[in-house]
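Quick heads-up: structures coming right below.
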Structure P
């Protein structure tokens, strides 16, 4: 059924089915930019446009009978159970002080090198990424501990800030990342394969950061001092082993159980949560108060994720019933350049959205819209590679001014003498490094596919 609008002597005809889907997408953007809670914005837009679609005869009311089964499918999704367990593990390691002692020990070990403390931040950021998988926790912890020490040692404010926020974002890509857990569910690929596929790119990213820190410190001595701060003493090997072995053992327990097929990611997350409690108890950081804080953080993050997922499910159902998914697929499939054009546009959209909205929102809103086109243009066999690309891309967007989330995390804990402008200046070299690694992943898919292929062959 078509409609006709007359104004100023002009008559414009349109079909509701052709305009409701674009209007729904625009309404969602407005809701997101307004600051309204994302979960409620998704659900509210779905209700409004669902009612409009029914009223205008575009949507069959029986179509909504699929919503309860979809919600039940989310609630019974075994893969998503990994989210609260990994959040619990990361929060326990942070609150118990294990991460703090690790950073201090690595700083003392590498403090004799020019830029050694900055290099320690990169290495500890990699280890924390493999144990916490949460960018906010990593950036906040290292900002509170290492930034004052780096400033006392004579590090350039921008350089020190850039090192901390860049290292903190490694948790987006290095397994067991919560990002990869959600992406695996949304893309329909094995989370274990995603962990394996992201391992080499994640380590490559960390290695590129470390290399840049060493080169920049040597080429521009003003960025970093030659030795550690006065009054510090080199760490004893026994002390270093005592600090390093517990988190390394936990990493091996979690990732090793997945890579060797002993446990699923969900089961490995449960092992990691129990392991984090044991480590905290051994290190004297386990208490009823800390346990309550960890449980509260886990509940908050899990509830937020599930609320967004339920809202996005309702949005996706209405959007699909209005033909929105077919419209987006037609646009993406017919882009000039084929696969390359699709990759450029999809990566640009995800990169831009990373300025304004959280990863979970991108995963639950944007990824399902891109998935049909990705299957057709890239092939189902390349969805694993596409998922790692998304993770690496989001890591970059978390750093980019003016809205990168990692910048806000550091700004919240940085001393007053470190200005926002200094933080912004410090991240640009690391953004360039991240983009270079992202290009390498695009050009050489074997960086992603090699380990999963070897795992399946064995």
Structure Q
């Protein structure tokens, strides 16, 4: 955690989603009461090593790991917590003092600590005694789509309306004749379900989906204070990072920023599909980023992450899990966490339907790295894609390179059959070698199937 960000937390003080706790060699009992209340309310973050008044005292640095293990053991003990609470830790230094940030996500379950149900009210953990209180909590937990929550005081000028002009054009490119082409901005917002009425309460206005998709940054931070996406590169500096960006703008603006970060730090590979060169890397990034932004529980305090390391890219985000465990990408029937946001992204061509998108991820990861992605559902959703850096499978055979160079110099092109016959390799092997040259920007493929010719890429291209 950056010092400036922590100082802002200290200045604001404790609240419905922030708690300070002193901590000696092990956490105080009331730490677990707060974990339970945060999990039952809307998630939150606990700072161990900070007094109630915001004075930073720190924790014993030598006991930092043991403190974390203690908390994990308690929250996963079925005799103490029921059900267990998924938590994440972030140890960091502030003015040479060791602090531990404990993230508690919102989830779909009602949790008990030592057979008591705790809820968060203002900056206090309270035990729910009355049946009516417990019933209200269960009903609150059953609310399916938090993106539909209406904020009646959000106005049209709280949204970045210029983004709707681009959205309108993108929708028309994807689907000529799209009805958005003849709609005003307000009509598009209503058509997309971003302005709605709650017929049970009578509330009317822009909902959380509208704020997340199009809202100005200060509006988003006011309504969803924990919202952000961290993109991190860890290859040489494994303790911290080699490159990092923190994205807090709306989802429409966040998408290309995160996409560009990933492209910057991932090797590209090209693949011929129906005679056209495609980039498996770009398709993988598109699916991972859209999935991270769209299928996320935004009331969770868990910060979304995109982490690129030497061998893999991993995304993590808070989720409202229906079930837990690995997903079978070839066969599972997905259910979108935020259908309004998903439909908007789909309309402007930034995401497929969830099922096809997952199958695309499976297909192109196999092409890109020769391995398979893994997606694990839970209160924190994790996606992992193996990477190939400087792999020998992409090295070019010098015999192939020499033959291709000579053939192009003589007649201007070369074919797969010519490479196959000249070098005595099978047809697929010859094709793979030529595709490597395409991937490296040396050759350009012209034509389809067996009539395909490979020509040199012009220096002007």
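The numbers here are math on the coordinates, done by the rules we state, and not lab data. As the structure is a computational prediction, the values presented were derived from the model and not from experiment.
Summary of computed values
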{"item": "Origin of the derived value 47 (percent of Cα pairs over 33 Å apart; candidates P, Q)", "result": "Q"}
{"item": "Among P, Q, structure where helix-only ellipticity at 222 nm (-39500 (n - 2.57) for each DSSP H run of 4 or more, over all residues; to 500) as derived comes to -11000", "result": "Q"}
{"item": "Identity of the structure behind 12 (criterion: relative contact order in percent (Cα under 8 Å, 6 or more apart), calculated), options P, Q", "result": "Q"}
